[in-house]
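Undergrad: Alright, structures below, take your time with them.
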Structure P
């Protein structure tokens, strides 16, 4: 019996090396869903690298990397004095949610409009990057409703958390921040799980390493491990043997 599963790659646009890794996993590997960071310097080149593919593109909304698309003076709760976004560590270490709802909604809207400008259409799915904040989630929800977008809520928790997408539960597998991470073992765990209410969803961050990434991201070596796993012909052969079909968000 065939099992359906989603695998997605986040962070297109983060850096040149990340773009190269993602392109390889799309053209020579298993990735058919890619989350785009529209505010980064290498976003345009990353999208150009995927030109001609039929990959499903989502908006991976960012408030903790690079620079905002809004005027930083209008969104002081989520920016530094130099106009860059606050770091993800600032959000993790905060005792209370310092994100101003009106400000973050302004920036989310700007990123949505930028995606439409760059890609020429609405995102196939819509979610946020690496920040747990009630007001960030509320802002994403507001913009999603405003434009009738297919919204993926946040998924945080100890055991296979799930998010609602359309009318299905997507059970999330993301273990790249764990010690001794083995992406193939995570893939096997997700691919062999069976859910009556939806599908397993493995969230990956494939990429290579360059100076920008090493200076700005705590996620490094696992990115390269995921490129290797996702482009390994043995991985595809194993999925075929297990009768696992990889689907896009547009197929949910």
Structure Q
């Protein structure tokens, strides 16, 4: 007698729903990281549902996931908004990165293969040859996150990626502000890091990375105009009296 598997349709439906939600989550993430949905902007759930040809349910689930990633803020009274940080918050994030990312790199280097180091070197050279901000940002992110990938510390890497996500828009503005004439400093620092990694100089590579992040933090501190004003309207009115 033939046995009928009555659970198969439900399992298939659940699997398809999960894939749809994953697709929508990655799609919205890409829009935010690319700057198409800028920090502080309201996210139209109906527009996103139409864009991805889905109902609002996977969009809502996706936004919940992205809130956990630090990319979205959900407000009960007004919906979903792209997360933004002010100058003080951004500088705080960079100070934290100065501690976390050298640790990740130091843990990763002993586990790297020569092929992995070759990949890092190619990313650095591709970065130096790039002619537009978006390509540079993509390669820069790939280089740094790939250099930490062998650390074997999931919690640490998740924290680092979250910080990269929440500051993406400000790195874009900062990179455009610097221009190609100043980017040579970044490329030189990247090359020095790859050289230290290839020599398995864990301490040297970690130190170079600390200074790399710290230099950017110090320059960002001079770019207050790129960030939203954290003061309330009432405080600003008092100053103008």
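Undergrad: Between structures P, Q, where is FRET efficiency 1/(1 + (r/R0)^6) of positions 138 and 194 (r between Cβ atoms, R0 = 25 Å, to 0.05) highest?
TA: Going through P, Q one by one, FRET efficiency 1/(1 + (r/R0)^6) of positions 138 and 194 (r between Cβ atoms, R0 = 25 Å, to 0.05) peaks for structure Q.
Undergrad: Identify the structure, out of P, Q, from whose coordinates distance in nm of label points 7 Å out along Cα→Cβ at positions 106 and 162 was calculated to give 3.9.
TA: P
Undergrad: Now for a separate question. Compute distance in nm of label points 7 Å out along Cα→Cβ at positions 18 and 146 for each of P, Q and report the one that scores greatest.
TA: Sorting by distance in nm of label points 7 Å out along Cα→Cβ at positions 18 and 146 in descending order puts Q first.
Undergrad: Ok, one more. For which of P, Q does FRET efficiency 1/(1 + (r/R0)^6) of positions 90 and 210 (r between Cβ atoms, R0 = 25 Å, to 0.05), calculated from the coordinates, equal 0.55?
TA: Working: P: 0.55; Q: 0.90.
Clearly, the read-out refers to P.
Undergrad: P, Q: which one has helix-only ellipticity at 222 nm (-39500 (n - 2.57) for each DSSP H run of 4 or more, over all residues; to 500), as calculated, at -11000?
TA: Clearly, the read-out refers to P.
Undergrad: Still on this structure, please answer the following. For relative contact order in percent (Cα under 8 Å, 6 or more apart), the calculated result is 26, so let me know which of P, Q that is.
TA: P
Undergrad: Of the structures labelled P, Q, which one yields 0.94 when Rg/Rh (Cα atoms, Kirkwood Rh) is computed from its coordinates?
TA: This value belongs to structure P.
Only the coordinates and a few stated rules stand behind these numbers; no lab work does. Quick caveat, the model's predicted, so the values are computed rather than measured. Cβ atoms are built from the backbone, for glycine too; each structure is taken alone.
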